[in-house]
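Listed below are the structures to be examined.
Throughout, read-outs are computed from the coordinates displayed, never taken from laboratory work. Quick caveat, the model's predicted, so the values are computed rather than measured. Cβ atoms are built from the backbone, for glycine too; each structure is taken alone.
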Structure 1
Amino acid sequence: MYPFDPSSPVNADFRDAVSARISSFLDDEQRVIDTIGAELSPIVDAARDYTGGGKRLRPAFCYWGYVAATDQPAEPTGLLQAAASLEFLHVSALIHDDLMDHSDTRRGLASAHRRFEAAHAAAHGDGSAEQFGFDIAILLGDLLLMWSSQMFTSAPLAASALTAATPLLDAVRTEVTCGQVLDVTSQSGMAGSDSESALDLAGRVVEYKCASYTVVRPCQIGVALAGGSSSLQQTMASFGSPIGRAFQYRDDLLGVFGDAELTGKPAGDDLREGKQTVLVAHALKRADPRDAARLRSLLGRPDLDDDDVATARHIIEISGAREAVESTIEHCHDRAVAALDDAEMTDAGRVALRELARQCVERHF
């Protein structure tokens, strides 16, 4: 029911409203796609499936960033459409991320490249089914990125509001892509410098790959759409950077210790992919030399079995890395909430952002 409840800022009512804007946009695009050819229908079907779920955190941070500046709008459709466009950006990044990580699943479904690989095999298509899956996944991710921009710019909002927010949208697209580059080069041992520790490098990756595009920029886009002040924009940066990092650090813990039934990803996938996370950096720094060498030998091996994953988990646990990351998450949360305490914003915005911060660090999937 509208207006949305700031004490439950990403509840079913809010998620359903975001989903309705996504569905409406895809319905319009379906009509465009149909004029091109029936071959494109599976692309739209995939877009619906991969944008059909998720936590809707980025749209929520955008919406409540707006509310922090000026309270809830009388007619939410335009704001919801602009906020929902961030979900297309997010899913675009996920599809490309799964491709680079060779992941088999996403949100409990086959990942996009595996989905289209299976479609090629079922149709007895010419050439390599695997290559077909990779090719279509790249194109689907690109299309979602373009749709993200189109959905935002076509939102029924004042032109001045869209103009004010556009530089922030441009920034987030650049930052998340550069964050992905940093992540790939880090995993390849080609990022950082002699003066930058592994922990600092992992933190830099997190800032651009996650914190900026998950919290900081969505909040700032919302503030810009509302015509909010520059001081409130700075508050969103002070709030968003630590809570965005905490969100990713929780994700890192779930990637190693999470329940696959809840996360939708096989247990230990981050280990198989060799992700150079803050959790791993802590473990390699804190473990005794023998355990550190063993952990290094396991990282990045796609053939890790359950026993190997259990060994890696044990090394990480006894090194104190898990406890260290939990402590960092708590510290980041406290910093983020403190940034909201004395800031000039609406009561509804403050309540909602505090609750979103809590959900970012206490989640189990």
Structure 2
Amino acid sequence: MKPLKIAMMSMTHGHTRKYYQTLMENPKLDWIAVSVANDEVKKVFLDSVSGIPCYDSDMEMLDAHPEIEAVVLASENSEHLRQMKLCAERGIHILSMKIPSFDMKEYDEMIKVCEDAGVVCQIELELHYNPVVNRLKELNAQQVNGALKSFEATNITLSPVWAFPWQGVPEKSYGKRVPLKDGDHRFRGGALCDHPHIFDLIREMTNSEFDFIFAQVAPNIRRDIEEEDMVSVAGRMKNGVVFLLDPSWSRTEAKLKVPGPGWEVFPKRMEVNVILNSEKGTILTDCFGPNVYHNATPQNKYCVQYTYFDEWIGLVDEFVDCVRNHKTPKINLRWHQNTIKAMNACYESIETGKAVKL
């Protein structure tokens, strides 16, 4: 199989740097070029990677490299529709960041342009390719403890807004300025928008859709951002499984422009934990358990380095396979849309103070 000629756009998303090693080292990929959204991210990229052509606009890059077959949309959520149209017009396949759009009209337009052009559009939800999660899926499918009764999950991290400012701007993260609720000075677009993974995961593991959702926000632990950072979600799936989800920015951070040593205040910058309560027993899972513990030189502060590049390899492997063999990715636009609808229902519940039926 010949390597897939791939590029990246914008370079403003928090997952951008995680692709550098994979795009450089995966023999299934031929990294052609990048386009950058502004001079600041351009400098960060050029300081990190050498030998890859860098352009100041998407069009400039695509015009200079008609050989590009696929693009990683490493951009803010508000840019996705424009970039998907640009790619679809040229028959370029798409690996999009985790929130295509919260606007269902935009979302439907994305589905149409990609399907009309016959391009693969895979949504980047790397947690699905985590080896610990894959083992958990196997145990759940085998019903080692009997039928699943409840699902609890955390997807808690520090906040990326200092290094990736668009995630603190409601118009770029959520797509528009929508107050969380009457009397609340905050807007939609914060931690909930950053953590769709566990919403997708429960749908896959229960093979069911959301029945109703109730969500609440706590007072922010960061007083200088205008979006929510602490969220709790409860509800029930249509097959009767109940759930409790925590997609918060509850790990505090130093306000670094470029993430690195000393970014963490709490030693673990991220925790994804899943608890499956079944008829005959319980499985507790630390999805990022394999870690390296160190003193975070030069800060000399105990912290944890995660060792989880396996999931990026699996994600890219599936994408290449789908492009080369004309397959539909597991996390595709049509399938993922119900996750985004559920996240919108969370915001509706926060606004009304009531459970929302889906």
Structure 3
Amino acid sequence: MSASLLDLVRPDLRGFAGYSSARSAKVQGEVWLNANESPWANPADPSASCRRYPAPQPPALREALASLYGCAPEQLLIGRGSDEAIDLLVRALCRPGRDAVVVTPPVFGMYAVSARLQDAPLREVPLRDGPEGLQADIDAIIEAAKASGARLVFLCSPSNPAGSGIALADVERAARALQGQALVVVDEAYVEFADQASATSLLGQHENLAVLRTLSKAHALAAARIGCVIAAPELIAVLRALQAPYPVPQPCADLALAALAPEALARTAERVAEVRRERERLQVALSKVPGVRRVYPSQGNFVLVRFEDAESAWQALLAAGVVVRDQRAAPQLGDALRISIGTPEENTRVLAALGVRQEVAA
């Protein structure tokens, strides 16, 4: 790790080796008696697929994810969704009570939760509401990070719940401006639904950049909790030392690997395309609904909608058996609901609940 990147890691964690599990030992044998595992399978698991502890970073899954995301396996750490990666980054880089975290509300709440748990000061740079939607103010973000001595800057792109993306040129500008001071983390949980390319293409030029990815959204594996952080190999090694011994359950790893097979990826691509088509249909239809103030542009698998009477819209949807995300407690969104893109039939049901009658295309 270069000196500038090493300087971002908490001094007390530089060189920290973490816990060495039985599966971490580089030994070979036929009779494995080094992890205090049961010698028999559980009756519910006749194939004994879960009798032994799993590999901390399943090699085949790591290779498959690296291939999917266009990076080297050593640049990638698998964890429990993006949430674990966020927590690891805050713990690795932020000294309690001292090193700040910059976020852009309204945005995914786990950045602030992880900062609070680490007692890291939180600096908020609100998204700016304009003709193109709720957009990140990169100049203000850079200024806030420098003024607060931040160690981490989280850029959610596409942003949740705003739906807006951040141009790679702006990501690069932030990384360049904060080189040697802060790690810029681009959360790309929804990038499969976006028009923009991934920020992983910038990793070779900016070592103070990290990217978060997940199989929870486009790949329909939310319950499997498979996500990853992609960054410089030296930073990945630091994060691995902080991670729990066995972060990837074997059934989840097997399921994820199957989901990354060519046939499964092709089907996923078809479904992503359908979500994009349905997103456009929903945006156009919702914009014509009486009482809708604004339907925001979206690069995600959801739309953010402002209502003249959000409570009435909320209750109408509930009465129709439709549950959406109430955003009214979020900054700047006191009149807004976030609606995930469902199947064509589900989206038509949303519109019907709000007074729009549409037939689902055959």
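Here the criterion is distance in nm of label points 7 Å out along Cα→Cβ at positions 39 and 319, and among 1, 2, 3 the highest value is seen for 3. Suppose you compute mean projected area of the Cα convex hull in nm² for every structure in 1, 2, 3: which one lands on 20.7? Considering all the candidates, the number was obtained from 3. Taking distance in nm of label points 7 Å out along Cα→Cβ at positions 223 and 279 as the criterion, the top-ranked structure out of 1, 2, 3 is 2, with the highest value. From 1, 2, 3, which structure was FRET efficiency 1/(1 + (r/R0)^6) of positions 183 and 295 (r between Cβ atoms, R0 = 35 Å, to 0.05) = 0.55 calculated on? The value was obtained from structure 3.
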